[in-house]
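Quick heads-up: structures coming right below.
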Structure P
Amino acid sequence: MASHRIKFQSVALEVQPWKHPSGRDYWRAYYHHPTTGKRLSITRAKLADAKRDTLEKAIELARGTVDFNSLPLDTLHRIKRLLDVDPGLELADEYLVWRSKRKPQKLLGEALDEFIAAKEANRGRSAQNVKTLKSRLSILDPLRDRIISEVKVSDLLIPASLAPRTRKNVRGSIVTFFRWCQDREYLPHGEKTAAERIEKPISQRKIPDTYTPEELAILLGAVSPKFLPWLACGAFAGIRTDEVYPMAQSDKTPLDWSDFHWSRSIIIMRPETDKNGHRRVIPILPALRHWLYPVRKKSGPLVSCLPSSGNEPETKRLGGLIGGWKPNALRHSFISYRAALVGLGQTAMEAGNSESEAKKSYNDAKGKDEARRWFGVRKCSQDGRDAMKRGASKRG
C-alpha cells in the first residue's frame with residue numbers, strides 16, 4: 001500500500017501503512033511535538049480517518065496551536081500563572097516583540113568567520129596573533145550551527161586536560177569574541193555574555209627561566225659567529241628572537257644593523273620590527289657594545305636564519321653545554337638582571353613591555369651583585385671557557 005502526503009501550508013505529514021504486532025493493518029502518521037520535540041503518531045484503522053485527523057494535526061502545527069492535553073503538568077501550571085496575571089496576554093505580546101529585537105538570529109559560525117576576518121584585516125604586520133586566536137577559538141567549531149544568542153555556559157566546555165594557563169587563555173579569547181558580537185549587536189547589550197560566565201581557571205605563574213652569568217659566559221664563548229648578534233641582543237638588550245628574525249609567515253621586518261646608532265649608544269627599533277608595532281629606544285649597554293661593535297655592519301639583517309631551525313639547531317647545540325636550552329630565557333634573564341640595577345619601570349620600556357606584564361611574567365628578582373656579573377660577562381680565553389664548562393657540568 002502506498003503512503004499519502006498530507007500538506008497544509010509549510011507542514012507536510014505522511015500517512016503510511018502500518019502493521020500492528022497482532023497482524024492487523026492500520027494507517028499511521030508521525031509528527032514532532034512543537035514544545036517538547038517528542039516524536040508522536042496518529043494511528044487509525046481506516047485511511048479516510050487517518051487522512052482527516054492527520055490534516056487536522058498539520059493545520060494545528062502550521063497555525064501554532066497547542067494540544068493542552070499533551071503538555072506536561074508543570075508547563076500547564078506555568079500557563080495558568082501567566083493567564084492569572086495577564087488574562088489578555090498583552091504583556092506576553094510585548095515580551096515577544098522585545099525578545100525578538102533582543103535576540104538576533106545569528107549563527108555562531110557566521111559570526112566567528114566575520115570575527116576572524118576582521119582580525120585578519122587589522123592584524124598589522126604580525127600573523128602570529130591571528131593564528132593563535134584561530135587555534136583557541138577552534139573549540140567553538142561544534143557550535144557553528146547554533147544561534148549565538150542561545151549558546152549557554154554549559155555549551156562552552158574548555159577541556160580539563162589543558163594546562164590551567166592554556167585554559168585561561170582560551171577563555172579570554174572566547175570572551176573577546178562574545179564581546180565583539182555584542183558590539184555587532186549579535187548579542188544583547190547590558191548583561192554578561194555566556195563566555196564571561198565561564199568560571200576562570202586558577203593558574204599560577206611560574207618563576208621565569210633564566211640563565212646564570214656563568215652559563216651566559218659559556219653560551220657567548222661557544223655560539224656560532226653568525227648567531228652571536230642574536231644571542232648578545234637577547235642577553236644584553238632583551239630583544240625578542242622574532243624581532244631579530246621574524247617567523248616565516250610574519251610580514252614584520254627584522255632588526256637591521258642600520259638601527260644601531262653607535263655614536264649615541266642606542267638602538268632605535270622601528271614599529272615594523274617591534275612586536276607591538278611601537279617605536280622603541282633601547283640603550284646599547286657596555287656589554288652589548290663589547291660583543292657586537294667588533295662585528296658590526298653598516299646595514300643588513302643581524303642573522304640569516306632562525307637559531308632554532310635546520311637539522312642541527314644552534315639552540316639545541318648550545319643547550320647541550322649547559323644542561324638544556326631554555327626558550328625565551330635570554331630575554332627573561334635580561335629583564336630580571338636589568339631590573340635589579342635600574343628598576344622594573346625603565347627595564348619594561350627598554351624591553352617593550354608594560355611594567356605590570358614584566359612584573360608578572362619576567363622578573364625573577366635578581367640581586368645587584370648577580371646583575372653586575374651578568375652585564376660584566378666579557379670574552380675570555382679558551383682555558384677560561386673550559387673551566388666554566390667544567391663548573392657547569394658539575395652543577396648539572
Structure Q
Amino acid sequence: MLTRVALASLWNRRLAASLGVFTIAISVALLLAVERVRAQTRSSFASTISGTDLIVGARTAPVQLLLYSVFRIGDPTQSISYARFEEIAAHPQVAWTIPISLGDGHRGYRVLATNNDYFAHYKYGDRASLEFAIGRHFDQDFDAVLGAEIAQKLKYSVGDRIEIGHGAGRKDLALHADNPFTIIGILRPTGTPVDRTLHVPLAGLDAIHAHFPGTSGKSSQSATDEEHAHGALSAVFLGLKNRAAAFGIQRQINDYPAEPLLAILPGLALAQLWNIVGVGEAALLSIAVCVVVAGLLGMLTSLVTTLDQRRREMAILRSVGAKPRHIAALLMVESCLLASLGAALGWATVSFGLLLLAPTLASQFGLYVSPWQASAHEGWLLLGVLAGGAIAGLIPAALAYRRTLADGLSMRA
C-alpha cells in the first residue's frame with residue numbers, strides 16, 4: 001500500500017523525482033565503473049601468465065622485470081648473456097625454459113623473439129595453452145606468428161611479408177627492409193598482451209641485427225643454438241620439475257657470481273605491483289564514493305525542500321486515518337525508491353557504456369573489461385547505496401512525523 005502511494009506521489013512530482021534519480025544514477029555509474037575496471041584489470045593482469053614458476057632477467061626491480069617481460073610495458077635496461085641462459089636451462093631442477101628478447105616493434109606493436117618452446121609451454125588464465133587459429137609455429141628463421149589483435153587490426157593473413165624496426169613506438173625506426181618476415185601463423189585470442197605481440201625466432205632477430213646473409217634456410221631451433229649463442233636475452237621463463245624448489249633456485253640465481261641476475265616469482269611480483277597501485281585505486285574509489293554521497297545529499301535536499309509544499313498532502317493522509325508513523329514510512333519508501341531506481345539506472349549505464357567502450361579499452365589501453373561481469377564487492381557497493389538512500393530518508397521522515405493534523409489543515413491553498 002505504501003509503495004503504491006509513494007509511486008503515485010513521485011509521479012505527481014516526476015520532474016523533481018527524475019532529476020534526483022538521474023543524479024544518483026550518474027554517481028552510481030561512476031562508482032561502479034571505477035570498481036569494475038579496477039576488479040577486472042586485476043583479474044586480467046593475474047591471468048596473463050600461469051604455470052611459470054620463475055622469471056629471470058638482469059638485475060633490476062622485480063616489478064620492472066614483470067612489467068616488461070610479461071606485460072610488454074617498458075624495456076629492459078640490461079640483458080642476460082646467452083651463456084648464462086644455457087647454464088640455467090641445464091639446472092637439474094629446470095623442466096623447461098622460454099627465452100625471450102625484446103626491443104623491436106612493428107607499427108606500434110611489440111616484437112618478441114623466442115623459440116618454439118614459447119608455444120609449447122607458455123600458459124595463461126587457468127593454465128590454458130596458446131592455440132593457433134591458423135598456421136603453425138616457427139619453421140624458418142624469418143617466420144612470424146601474430147597475436148590475434150595484430151592480425152585483426154592490421155588486416156594481415158598467413159603468407160604476408162612484414163618488416164620490423166627498432167623501437168616500439170607508433171612509427172618504426174630503422175626498418176630492416178632487407179630482411180622481411182613471412183607470417184606463417186596467427187594465434188587465437190587470449191585476452192592478454194600475447195594478442196598484441198608479434199613473435200619471431202631468436203635467430204631471425206639476431207640475423208637482421210648482425211646482417212647475417214642467407215640464414216633464412218636454417219630451421220629455427222638449430223639456428224637459435226648456432227647463431228644466437230653470442231647474443232643476449234631480455235628474460236627467461238622457467239618451469240620447474242618441483243615447484244617446492246622455487247625459492248632455493250631463486251636464491252641461487254640471485255646470488256649468481258658470474259653475472260648480476262634477478263629471479264622473481266610472478267605471483268609475488270604481481271602482489272608488489274598491486275601494493276604500488278593500491279593507493280591510486282583507493283583514491284579513485286574514495287572520489288567515486290564522495291560523488292555518490294553528494295548525489296544522496298541532493299536527493300535529501302529535494303525531499304526536505306518539498307515538505308512545505310506537501311503539508312496539505314500529509315494532512316489529507318492523516319485525515320483519512322494515516323498515523324504519523326505511516327507518514328514517516330511513506331517518506332522512507334520514497335527515498336528508498338529513488339535510490340533503487342538511481343542504482344538500477346546507474347548499473348545499466350555503466351554496463352552499456354562499457355559494452356560500447358570495450359573495443360577501445362582493449363585496443364588503446366590493453367584492458368579487457370567484460371560489461372556484464374560483476375564482482376561481489378560491486379554488489380556490496382550497491383547495497384551500500386541503497387542503505388545510504390534509506391539513511392538519507394530518515395531526516396525528511398522525522399520532519400514529516402512531527403507535522404500535526406492541525407498544521408496541515410491550517411495551510412492555505
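What follows is calculated from the coordinates using simple rules that are stated; it is not laboratory data. This structure is a prediction, so every number in the text was calculated from the model and none was measured. Cβ atoms are built from the backbone, for glycine too; each structure is taken alone.
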From which structure (P, Q) was helix-only ellipticity at 222 nm (-39500 (n - 2.57) for each DSSP H run of 4 or more, over all residues; to 500) calculated, if the value obtained is -13500? P
From the coordinates of one of P, Q, relative contact order in percent (Cα under 8 Å, 6 or more apart) came out at 12; that one is structure P
When you work out FRET efficiency 1/(1 + (r/R0)^6) of positions 239 and 351 (r between Cβ atoms, R0 = 25 Å, to 0.05) for each of the structures P, Q, which one comes out largest? P
Structure from which 1.24 was derived, Rg/Rh (Cα atoms, Kirkwood Rh), options P, Q: P
Taking distance in nm of label points 7 Å out along Cα→Cβ at positions 31 and 151 from the coordinates of each of P, Q, which one would give 3.5? P
